[in-house]
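The structures considered in this document are given below.
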Structure 1
Amino acid sequence: MIKTDRECSALVPPEGKPRVVMAVSSGGNTGLCLEARAGAASKSWLYRYYIARKQHKMTLGSYPSMGLAQAREAHSQAALLVKQGIDPRQVVADTKKKNEQMLILDELFEQWLTHKSTVKRRNGVQTEISPRTASDYRRIYRAHLEKALGKQRVCDISMAVLHRHYQKLQRVSLEGLRKAMGIMNQVMEEAMRRQLVEMSPTLALKPKIYNATPNPPRERWLPIGELQALWTALEEGVTGGGALAAGGRGVAASTVLSGSIANAIKMIILTAVRRGEVISMQWAHLDGDRWTIPETKSGRPHVVTLSPLAKAIIEEQRMICSPISPYVFESSTKLGHAITGDALMRALDRLQKRKMAEFESFSVHDLRRSVANCCGIELGAGPLEIEHMLNHQISDKLLRTYQAGALRNPEKLRALFLRWGEFVAQNIAANPNAVAQHPSNVVTVQFGKR
C-alpha cells in the first residue's frame, strides 16, 4: 500500500506488464488506488466503491498534477457521498452539465436589464427603470465591465477577480469605478437569487476601499450676475469665420463652441431640462410653444412651455440644421445626428476657461440648479412648483397620494415657464431680441417643409 508521495512517484509497472494498480492509504477510507501504465508520463488516481452491492470505478485525477494530499481530499469527499448512497460519478456529471450551461456575465447582464426595463412597479404604471436609465446602465457596462469580465462564467467571477479589475478601474476613473461597482452589485444579487452562485463576490467590496465614495452633493449655482456673464460668453463664443453672420453654421477655428451647442446651453437656462433631454430634442416633439419630452429620468413624459425667447432659439436652429436632421440641436461634425452630452460638457469647459476664468467652475447640471434657485428667489415660486418644473418625483408619499392634482397642475407649470422665460429675456440675455432685430445675424435659407 502506498503511503508517501515518493512511493507514488516511484510506482511503475513490473517488467513485461502493461499496467499496475496499487492501493493508497487514505485516512481510514478504502478504495483509493494509483494506476501506472507502461510508457505513460502520468498516473491515474482511481476510486473503487460499492453502491447497491455493485462495484463501480471512477477516475479522480492524474498524478503528478493532482498530488497525494489532493487525491486523499477528493477521495474523502467521494467516499462521503457513497456513504449516503449517492453515486459520485453522477454528481460530477451534473456539476459538469451545470457549468456548461452557466451564463456568462454578458448574458446575465442583458437578462437582468431586460427584466428591470419591463417589470412594472406595484402601481402598474411605470417600469422599474426608464429607457434612458437602461441606456445609461448599458453604456457603463460596456465602458467598464464588458471587455474584462463579459465572457467569463458568472460562477468564475470571484472576489479576487473583481478586486483586481476594480484596482485597474481605480487608476482610470473613480466615477466610472463607482458606477461599475453599483451595476455589478445588482447583477450578482440577481445571480444569487437565481442560485447561479451561493454568495455574491461583491459583498465585501465597497467603494471606500478604492477611495471611490460618492462626492458630497453639489451646491454650486449661478446667481443672476453669473448667468448674465454666461449668456454673453455664449454669444461671443460662436463668433468667427463660421458664424451665422458670415453665412456659416456657427463653427470656425476661432470659435469656442458651435452654434448648436451654445443654443442648447441657452435652452437649458430657459427650461431647466436635463442635458440628455435637450440634446435629444426632435422637431417631431414640438407643437407651437409646447415641447413634449417623451422619455425622462422620472419615467414619465414632461411637457415644457417654450417662451418667445426659447422659440426664437429654435427658429435659429432651423437655419443652422440640415434638412435631413430629425434633431433640433444637430452636431456640426456629424450631420443628421444630435450633439452629444460629452461634446456639450467639453464645450462648456472651454468656454469657462477662455471667457469666464474669474468665476468658480460649474457644470451643465449646475445650470438646472441655478434655474431652480433663481425661480424661487426672483419669481417667488414655491418648492412644489419648482419640483414640477424640474420634473422631479415628489419624495413625500402623502403629497403624491392625496395632492396629486395640485402638484401636477399644467396651467401653473405653463405660467412658470413663461414667467421665467420673460425674466431671462429681460434680465439675463445680453440681447434677447437679436434674432428679430438684427437681420445681419440671420441667413435666410429655404429648406423643405418640416
Structure 2
Amino acid sequence: MSAPKLHLWHPFTQEGVDPPPISVCGAKGVFLETADGRQILDAISSWWVNIHGHSHPAIAEAIAKQAARLEHVLFAGFSHGPAEELAVRLGKIIPPPLRHVFFSDDGSTAVEVALKMALQFWSNSGRPEKRRIVALEHAYHGDTSGAMSVSDDSVFNAPFDSMRIPVIRTHSAYCAHCPVGLTRATCQIECLDKLERLLSKHGHEIAAVIVEPLLQGAGGMIVHPEEFLSGVRRLTAAHDVLLIADEVLTGFGRTGRMFACERAAVVPDLMCVAKGLTGGFLPLAATFATDRVHDAFTGGDRANAFFHGHSYTANPIACAAANASLQIFETEPVFERIATIESVHKGRLPAFAALPGVADVRHIGTVAAIELAAPDAGYLSSLRPRLYKYFLSRGVLLRPLGHVVYILPPYVITPEQLNFVYDVILDALAWSQKRRSNE
C-alpha cells in the first residue's frame, strides 16, 4: 500500500476560494509552460524575482557548475570563491559608502538583519535609548516578525499583532490619496512634515527610519516623488537617525536605475536587496552597511559581535547564480530593455486613466499600476479574484493587489508581448464593468 500523499499548502491562497493551483512543468523567457500544454505569459516575474527571463542558460550553467564543485559550507569562520566574487561585483554597483555586505536568505530576512543592525549599532555605540523604529504608512517589508512590525497594519499581519513590536508610523507620499489633502502639481512634499515633527521631538530615541525607496510594492505599487526620498534622507541625517532602504523589490533595475535610491541621489546607512539578486533562480539576500555602522560591531569586546546568521548564509550555488545574473547586465542590453518597457508603459497608461472605473495610473521604470475605483478597496477587494481568474483564462499571469492591477514583467518581454498584456487588461476592465452593471 502506497504512503498517503501530503497536501500542499500554498502561500497567500485560500482553498475553495482561489482557483486550484496550476501545475507548471517548464518555463522559458516570459512564458510558463503548464502540465496540460498551455503557455502563460508571466507579467509579474513570478512575484517580482525573475528579471532576465525564465531559464536563462547562463545562470542555469553557472548553477550546475557550482553544484558539482561545492554545494555549501558554513559561512561562520569560512569563506568561498563565489561569495568573494559576488562581493566584488556588488561593490562595483553599490554606492561606495555601503562597503560591507551581510548575506542572508530572502527579503524578509534582509530587513530583519537591517533592523537588528540598526538597534545593535546604537547599543554598541553607547546609546541604547535609541531603539525605536519609524516606518511608512502602506509599507510592506515581509512576513517575519520584525518585517511584519515595520509593515503597516493589514490583512497580512492582523492575526499576528501580538508578535509585532511597536513602531512609529509616518506619512507615505501616496499622491493619489494625499495624506495631507494636497495635489502633486502644487505641493511642496508637505507629507514630510509629520516625519520632521517626529524626529524633532523623538530623534533622541529613534534608531532608524525604514522606507521602500520610491515604490511601495505590496501596499499598492505606490510611486513616490524623488523629492520625498531625498527629504527623508535629509531629515534622518539632520537628526542622527539611520536610514534603511528596503530595495528588495526596487533593486537591480526595476525603477530604471540599478537601485531606486540612485534616482534621488540618496545613499542610506543600510540597504536591503533580494528578489532579482539571483535573476529569480535561487533564494539569496543581502544587507549592506556603511563603515560607521559596521565599525560599531568590531573591536575587542566579544559582546559587540553581530549574533545573527542563517544556515545557508552565502550559499555558493546561490552566489554563483547571482554572479551570473550580474554578468548578464554587462553582456546583454539590459537597460535598453528596461527603457523599452518604460516607453510602452508611458504610451499605454494615459488611455487607461480616462476609463470609467479607473482611479489612478502610475509607473516607474518597468513597473506600472492601474488603481481601480472600488467600494471595497484593499487587498480583499472582490475585484481581485474575478480579475485574476479572467487574466489566467487569457493566458496571462497578473495577480492584482486587491483593486490595483500591476505589471512587472521580466526585462526580456517584447513590446508586442507587453502590448498584449495591456490589451488583456483593457478587455478585463470592460468585461468587469459589464458584469458589475448586470449584477
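Readers should treat all values here as calculations from the given coordinates under stated rules, not as data from a laboratory. What you see is a predicted model, and the numbers here were worked out from it, not measured in a lab. Cβ atoms are built from the backbone, for glycine too; each structure is taken alone.
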Winner on mean count of other Cβ atoms within 10 Å over residues 21-28 once structures 1, 2 are ranked, highest first: 1
Distance in nm of label points 7 Å out along Cα→Cβ at positions 37 and 317 - highest-scoring structure of 1, 2: 1
Given -11000 for helix-only ellipticity at 222 nm (-39500 (n - 2.57) for each DSSP H run of 4 or more, over all residues; to 500), calculated: source structure among 1, 2: 2
Ranking 1, 2 by relative contact order in percent (Cα under 8 Å, 6 or more apart), the structure that comes out highest: 2
For distance in nm of label points 7 Å out along Cα→Cβ at positions 77 and 221 computed as 4.9, the structure of 1, 2 it came from: 2
FRET efficiency 1/(1 + (r/R0)^6) of positions 101 and 325 (r between Cβ atoms, R0 = 25 Å, to 0.05) from the coordinates reads 0.00; which among 1, 2: 1
Per Kirkwood radius over Cα pairs in Å, the highest-valued of structures 1, 2: 1
Value 11, 33, 28, 16, 9, 3, 0, calculated as P(r) over Cα pairs in 10 Å bins from 0, in percent, for residues 109-236 alone, assigned to which of 1, 2: 1
Highest-scoring label, criterion being distance in nm of label points 7 Å out along Cα→Cβ at positions 29 and 149, among 1, 2: 2
